[in-house]
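Undergrad: Structures for review follow.
We did not get these values from a lab; they are worked out from the coordinates using the rules stated. Predicted model, so just to flag it, every value in this text is computed and none were measured. Cβ atoms are built from the backbone, for glycine too; each structure is taken alone.
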Structure 1
Amino acid sequence: MKQMPSDYDLDYLPHLPENRKVPIGCIGSGFIMRDCQIPSYRLMGLNPVAVASRNEEHAIEVAKRFRLSAYPTYQNMLENDSIPVIDIAVPPDIQLGVIRDVVKHPHVRGILAQKPLGMNYAEAVEIVELCEQAGITLVVNQNMRYDQSIRACKSILRQNLLGEPVFATIDMRAIPHWMPWQERLGWVTLRIMSIHHLDAFRFWFGDPVRVFASIRPDPRTEKKFAHSDGICTYILEYESGLRAASWDDVWTGPALEGAEPDIGINWRVEGTEGLAKGTLGWPSYPKKTPSTLDFTTIHQPGIWHRPRWKQAWFPDAFAGPMCELLVSLETSQSANLNGRDNLKTMALVEACYLSAEEHRAVELTEITAG
């Protein structure tokens, strides 16, 4: 069987705004902002100009590294009416309070908020409504949609190269970079890592009717703090008959305890007219490892397409949501990652928790109608 680079338009890179010099004010100076978002913005020619953080010393360090203005508090930064776009990267239990402050400033036109969009679905609804009432465009940083393999797969689905989707899987055996605030919230995987996979399934296929989830604690993290959502499995049922499932295994065996590691993330989409499969490269971080896509279709029998690229999820994909926000502000067209759409991803996460707790399938309407 022949193997060749793809001659299809895979549309795997962000669409850039015409004006990349719109000033961006950054709230937060932790790993996501410092090592992912600001570097990716600079690579794309975007214009972060200021940073503020709960820890002023951290903000000053980030400001020096990227030649930004540092403010002692984010409230001080919000007083600068020359900064119309605010990028918020704070823990989820703090995000609602920050957004309540941001929307009071009429010069702010756009907000990029982190996932999860608050502590729960109800907080996410409040955030979305606050921004809508203030006339502020809200985009949520579901950056896995801009992993190059995930976005390229969406492109071949849009071109109908796979036909009707039949079965899709994500198989994650990897140990993520955990944040210190997770301990006080008692969260491990569902709201932190699985939310990416659930959103990717929504990106590819739309909204499922129901989900069945089963979870257990991660033996490694359980030694540090109590939690329920360590290792997570879930099945999404679609009205079309499509089934999508993920295994989110953050244990992976005793890879940090002396055994040989077997770490990686594989995904697969099977359709009536083709098959796509790929890998996600982020488990190798900080080594920059591009994700991959291989696909075959009955429209070109006997060929495996194996496109490759230099970009990687970390940090390149993190510019995607901000580009969406800036393009939306330019065109007045709704971003794909708009806040109201993200409520469905938040609802799907909540449905997983409820399903696991009650050992039953949960329909999304049980969450969204509440």
Structure 2
Amino acid sequence: MLDKLAEVEARYNELEKMMGDPEIAQDYEKVAELAKERSDLQDIVQAYRTYQKQEEELEGAKELLYEADDAEMKEMAQMEVSELEESTADLLEKLKYMLLPKDPRDSRNVIVEIRAGAGGDEAGIFAGDLMRMYTRYAEGNKWKVEMLDINEQGNGVFKNITFQIKGEGAFSRLKYESGVHRVQRVPATESQGRIHTSTSTVAVLAEMDEVDVELDMSDVEVQVFRARGAGGQSVNTTDSAVRMIHKPTGVVVEMQDERSQLQNKIRAKQVLIARLYEAEVERQRSEREQERRGQVGSGDRSEKIRTYNYPQGRVTDHRIGYSSYNLPAVMDGGIDDFIDNLATQEQAEMLAAGGVE
């Protein structure tokens, strides 16, 4: 682990040197890229340097303890050694967690989808409650919320709600909210005072970047032929028509509208790029939909990550066995304790799986 930390510090030093290079300084995009990488490493490098300094202080304190011939001096040196050993051990443990691989999506904005599950109108009302909870949480983090799609059935009953949350680190916090949320309470329409159980599903998706297709022409087979009109007869005597075949995907484009082969090649390439762009967008959309289905399950009452029990004023996350007995605060956006505990569990699992050597 210490070797890994030394590598991180060396990279940090290299980045600072590169950013001071006058030639690189003229490339604003490169400087921004380097600055982002340096910023990502800064906290761990500072912690590592603090650890190194404390290690040196610990060695000095041990030497003083060994050399001390006065009982009072020995006692003071022993206290300092003990304090530094504890502090250094704590810092080393912190560094272990800081070295764990990060989800590359953590800094992204998110798209949150909430859908009413089992429980009729009460499930739709609860979907609205969850929307408010996440909206309040976003406001507390000074993140921006933008509604994308909302399907309200009337009287505060929502079939589905989709909204975007923009803010640094939004996905790193909200990714733990995906799954089935269950509510147990007496609906306002229940005259007998019976407790009903309903569910709503939540899917949290990292916002995707715009797709940018870079076409490698070595992947494209270009064929030329004579343009033909209605009935198949040739309309000119030169091979001006162009067919482009993208070999990796099998996408085929033909262009014969223009009079010259060069013009048809330019148009065919433009159309091919547009089709590859659309195909990649569709692939990513399909992946997100598959991910969403995997996250939310069927919406059945038995599939749950968290239960909101109104009669007991309790919210329980079943993944970590953690409960809060301040339900009103949770519904007002106070979900940090759940997220912190879920993040800690994830880190512990990564360490147990050998995330840091």
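Undergrad: Which of 1, 2 yields 22 for relative contact order in percent (Cα under 8 Å, 6 or more apart), as computed?
TA: Computing relative contact order in percent (Cα under 8 Å, 6 or more apart) on every structure in 1, 2 gives 22 only for 1.
Undergrad: One of 1, 2 was used to calculate distance in nm of label points 7 Å out along Cα→Cβ at positions 100 and 132, giving 2.0; which?
TA: The read-out was computed on structure 1.
Undergrad: Assuming -0.90, -1.04 is log10 I(q)/I(0) by the Debye sum over Cα atoms at q = 0.10, 0.12 Å⁻¹ as calculated from a single structure, say which of 1, 2 it is. List each step's numbers first, then the result.
TA: Numbers: 1: -0.63, -0.93; 2: -0.90, -1.04.
The correct label is 2.
Undergrad: A value of -16500 was computed for helix-only ellipticity at 222 nm (-39500 (n - 2.57) for each DSSP H run of 4 or more, over all residues; to 500); which of 1, 2 is the source structure? Spell out each step's value before the answer.
TA: Values: 1: -9000; 2: -16500.
Only one of 1, 2 returns -16500 for helix-only ellipticity at 222 nm (-39500 (n - 2.57) for each DSSP H run of 4 or more, over all residues; to 500), namely 2.
Undergrad: Continuing with the same structure: Which of 1, 2 yields 6.1 for distance in nm of label points 7 Å out along Cα→Cβ at positions 188 and 252, as computed?
TA: Matching structure: 2.
Undergrad: Taking distance in nm of label points 7 Å out along Cα→Cβ at positions 196 and 340 as the quantity of interest, name the structure among 1, 2 where it is greatest.
TA: 2
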